[in-house]
Structure I
Amino acid sequence: MEEFDRKQHWQNIYQTKQPDEVSWFQPVPSTSLDFVKYFGIPNTAKIIDVGGGDSLFVDHLLDIGFIDITVLDISDAALERAQHRLGVRAAKVKWIVDDAATFILTEQYDFWHDRAAFHFLTQEQEIEHYVDAVQRGIKTAGVLVIGTFSEQGAKKCSGLEIKQYSEETMSARFEKRFEKLRCITVDHTTPFNTVQNFIFCSFRRL
């Protein structure tokens with residue numbers, strides 16, 4: 001059986017579909033932005049958006065004055081699309097093409113954001129690598145915000161199996177070096193008028 005090529009899968013998605021033709025599209029990533037506001041993240045904070053793709057989150061961060069933003073995604077096609085959309089503002093952002101299942105970061109961040117990348121990691125080795133990367137990649141007292149499909153959410157996305165989480169199972173993954181701060185569930189309405197239930201949990205690095 002041929003080994004699944006994760007990178008090529010996402011390249012195909014971003015090369016063949018328009019932004020509003022994928023279920024995760026959000027004109028305004030209000031939940032993510034609300035967490036930034038809730039924690040009073042200063043404009044000088046180092047922020048990373050893991051699995052950011054061509055999300056509009058980075059646009060809104062730039063709009064409100066953030067100056068140190070990194071976007072990481074497995075698909076260079078996705079990042080190129082975001083860069084094209086941002087125009088000259090793209091030069092204000094650091095772009096990293098890498099896989100959330102295997103990446104190694106060389107910097108530490110004050111605010112780590114992940115909406116819908118973590119739940120694509122279904123193998124224990126991948127999950128453990130990600131958790132370890134988070135533990136090493138967030139500064140002491142830094143904040144982690146991670147959103148995944150909840151146990152009432154979808155079981156597949158973009159044709160791929162995902163791993164659902166509850167507040168308890170999410171917390172158990174990060175409890176070793178993080179203090180849980182706030183978890184909420186959110187209904188996301190897709191461009192196709194279907195509803196997906198997400199859980200967003202936030203943690204502080206001890």
Structure II
Amino acid sequence: MCKTCYIFAAGDFYGNVTPNSNDLIIAADAGYHHIEKLGLHPDVILGDFDTIGDIPNHNNVIRFPTEKDYTDTELAIMEGIKYGYGKFIICGALGGSRLEHTIANIYLAASYCKKGYDITLTDGNYNIFPLHNGTKGFDEMHSGYISVFPILGAANGVSEIGLKYNLENATLDSANPTLCVSNEFMGTPSSVSVSNGTIIIIWQNNLK
């Protein structure tokens with residue numbers, strides 16, 4: 001089983017996760033509150049702690065200055081990489097009172113995906129998965145809407161198979177960014193792929 005680094009950021013999070021014993025749990029600043037509510041125990045707590053206020057009592061706290069070149073979420077990804085993790089699920093990376101952080105997290109996930117890391121952003125309802133030169137498969141249990149957008153430049157060879165509207169070898173770019181909005185799962189195995197470039201895939205946690 002692939003080891004996963006769970007990062008809890010300070011955005012909205014309505015879901016639940018059940019990390020395995022070999023997974024890593026990192027709290028990024030006020031993301032610590034999500035961990036508390038879930039009854040989990042973080043391995044690392046880090047950030048500038050401008051949002052959470054008080055620094056939690058923990059034996060592995062890494063404090064950064066408020067004026068820095070990286071967001072707390074990116075610092076958490078970098079820390080997970082130091083521990084040897086290549087797969088990340090970032091909870092609380094979307095929504096909240098800071099829209100700029102949501103946008104930053106989407107670009108952050110795409111940039112690390114392009115470097116070879118597997119990253120999913122989730123608020124427990126919506127999931128965002130960046131994909132670079134590859135294929136993302138979905139089983140027949142998925143339902144509801146799925147959308148695809150280009151990011152970090154043009155995306156060539158975009159295909160959608162097994163969905164309500166199939167697509168083959170399309171190009172998505174700034175002149176054609178909404179072609180793949182609101183496609184739908186059809187209760188059969190499906191996939192989204194891109195041959196050259198980076199896309200983000202957005203779907204809800206609607207499972208039959």
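No lab work stands behind these numbers, since they all come straight from the coordinates. What you are looking at is a predicted structure, and each value in this text was computed from that prediction instead of being measured. Cβ atoms are built from the backbone, for glycine too; each structure is taken alone.
Values as computed for the structure displayed
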{"read-out": "Which of I, II leads on distance in nm of label points 7 Å out along Cα→Cβ at positions 75 and 139, largest value", "value": "II"}
{"read-out": "Structure (I, II) behind the derived value 21.5 of mean count of other Cβ atoms within 10 Å over residues 67-74", "value": "I"}
{"read-out": "Label whose coordinates, when helix-only ellipticity at 222 nm (-39500 (n - 2.57) for each DSSP H run of 4 or more, over all residues; to 500) is calculated, return -8500 (choices I, II)", "value": "I"}
{"read-out": "Structure responsible for 1.00, with FRET efficiency 1/(1 + (r/R0)^6) of positions 35 and 115 (r between Cβ atoms, R0 = 30 Å, to 0.05) calculated and labels I, II on offer", "value": "I"}
{"read-out": "For Cα extents along the principal axes in Å computed as 41, 40, 33, the structure of I, II it came from", "value": "I"}
{"read-out": "Distance in nm of label points 7 Å out along Cα→Cβ at positions 27 and 179 - structure with the largest value, from I, II", "value": "II"}
{"read-out": "Top of I, II by volume of the Cα convex hull per residue in Å³, for residues 11-50 alone, largest first", "value": "I"}
